[in-house]
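Pasting the structures in now, so scroll down.
Taken together, the values in this text are just the output of simple stated rules run on the coordinates, not laboratory data. Nothing here was measured: the structure is a model prediction, and the numbers come from that model. Cβ atoms are built from the backbone, for glycine too; each structure is taken alone.
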Structure I
Amino acid sequence: MSNPKCPQCGAVNFADSQSCRRCGASVPNDQLPLEAAAPIGASPRSVWRRVFAIITMVLAIVGAARASLTLTSESLDASQERSVSDAIDLLRARGFSREAFVLEHVTTYRASDNWWNRYVGHSDAYAATNFPFEVVTLYPKFFQIPVDDTERAIILFHEAQHLLGHGEDVALHTAWLAKTGIGWTAEKYDRTRVWRNTREWTLQSVPLLFTCGADSAADCAE
């Protein structure tokens, strides 16, 4: 940009001058450099580029972390995969389509602990979920102790709550309320180990679910 001239005396001034160096008259604002008139702040395009860069970096970190979890653990064998598929089909047939979708299309299943699970430990669990990486580890107990697909379905339903971002209390609460809809009832399963374990964990976590009936100690979900 050329140096502005004073409209009064004609003297040539510096580009950023606001008054004439010779006579002191004001230099018209439209002769100020563009930088002085431009609004402060990044352009919308620049902001979106930064947002895109941040999102890309986060996705790369999540992808690398998920890869590390799968590379440090073992995959399911064919028989185990069939057991999982049958349990998911049962959930879908019972109307739990959201959980079935997440379990079938979003989740990566492993048969042994990854490095993070080994660090944290899950000694009494049937399964463990790594959120938000959507990795579910199914321990030998998951395949050996449940008496049928319904019991494996209730375990997977519980893990689906973790895959959706819920904590242990919410997962236990939600699964216990949904058990009848899944077909997992006291009438048929109250003597199984999975039932006893789950009831004990739920009672400890959500005691208000067991304050119904005449004695205020009955299962409120029955």
Structure II
Amino acid sequence: MTITLDPPRKQKIEYPESDGKPMAETDTHIQLLGNVREMLKDFFRHEPQIYVAGNLLFYYEEGEPSASVAPDVFVVKGAPKGDRRTYKLWIEKRAPCVVFEFTSRSTRLEDTGNKKSLYAMLGVQEYFVCDPLGEYLTPPLQGFELKRGDYVRMSPETDGALISRELGLRLKLEDRSLRLIDVKTGELLLTPAEAMEKVRNAEAEAERLREELKRLKGEK
């Protein structure tokens, strides 16, 4: 009698959408993360094949849920825009070209050690580490460029600013904020709060002009 056994079912592997860790430790870090992510999203809004994300779990090895990292902010060229629950390298087939980490008390060693080595292995072309409170890194803004598989420290400008060739932006730390400047135009990218304030000012000016026009018409 021949007994035929059914092939074992392939177990479904779960890739969690959260690592259970807080997004950031301080209000400064939370605001900085959000500002940089939104500024980059707006800067690349007309580029359908540039994806920007922040604090999203990035899985880099199929079948190994533990092989993951959650960069504070990352940019991928060649990946279409759109909402994702996680970022899986074997599906997207594109590693980030740029990663930002905003270091803190609990992450400073990992940001300059394990994560740095991992990002180099994955082929991340530029890696920026920022210590907005100026407590752990000297200088507080550091950039690394991938050359022959290893990171080489970027040379800062006289004011400490760094140039991202991948993004076409100049990066400068000012008053606990990472300012981004368009290299081509010299234009400063606005934070969401600054952009909203600009809209409010424009609306207020438009209202003032309408009232002035009414007044002038009334005098005739």
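Suppose you compute volume of the Cα convex hull per residue in Å³ for every structure in I, II: which one lands on 213? Walk me through the intermediate numbers first.
On the way: I: 227; II: 213.
Attributed to the structure labelled II.
Of the structures labelled I, II, which one yields 0.80 when FRET efficiency 1/(1 + (r/R0)^6) of positions 164 and 212 (r between Cβ atoms, R0 = 35 Å, to 0.05) is computed from its coordinates? Numbers along the way, then the final one.
Working: I: 0.80; II: 0.20.
Derived from the structure labelled I.
Please state which of the structures I, II yields -9000 when helix-only ellipticity at 222 nm (-39500 (n - 2.57) for each DSSP H run of 4 or more, over all residues; to 500) is computed from it. Derived from II, not from the others.
Here distance in nm of label points 7 Å out along Cα→Cβ at positions 108 and 140 is compared for structures I, II. The highest value is that of I.
Upon calculation of mean count of other Cβ atoms within 10 Å over residues 156-163 from the atomic coordinates, which of the structures I, II produces 24.5? Kindly include the intermediate steps, with their values, before the conclusion.
Numbers: I: 24.5; II: 14.0.
Only one of I, II returns 24.5 for mean count of other Cβ atoms within 10 Å over residues 156-163, namely I.
Among candidates I, II, the computation of distance in nm of label points 7 Å out along Cα→Cβ at positions 12 and 148 that gave 4.8 used structure II.
Here P(r) over Cα pairs in 10 Å bins from 0, in percent, for residues 20-91 alone has been calculated and equals 19, 47, 29, 5, so which of I, II was it run on?
On the way: I: 14, 16, 17, 14, 12, 8, 8, 6, 5, 1; II: 19, 47, 29, 5.
The value was obtained from structure II.
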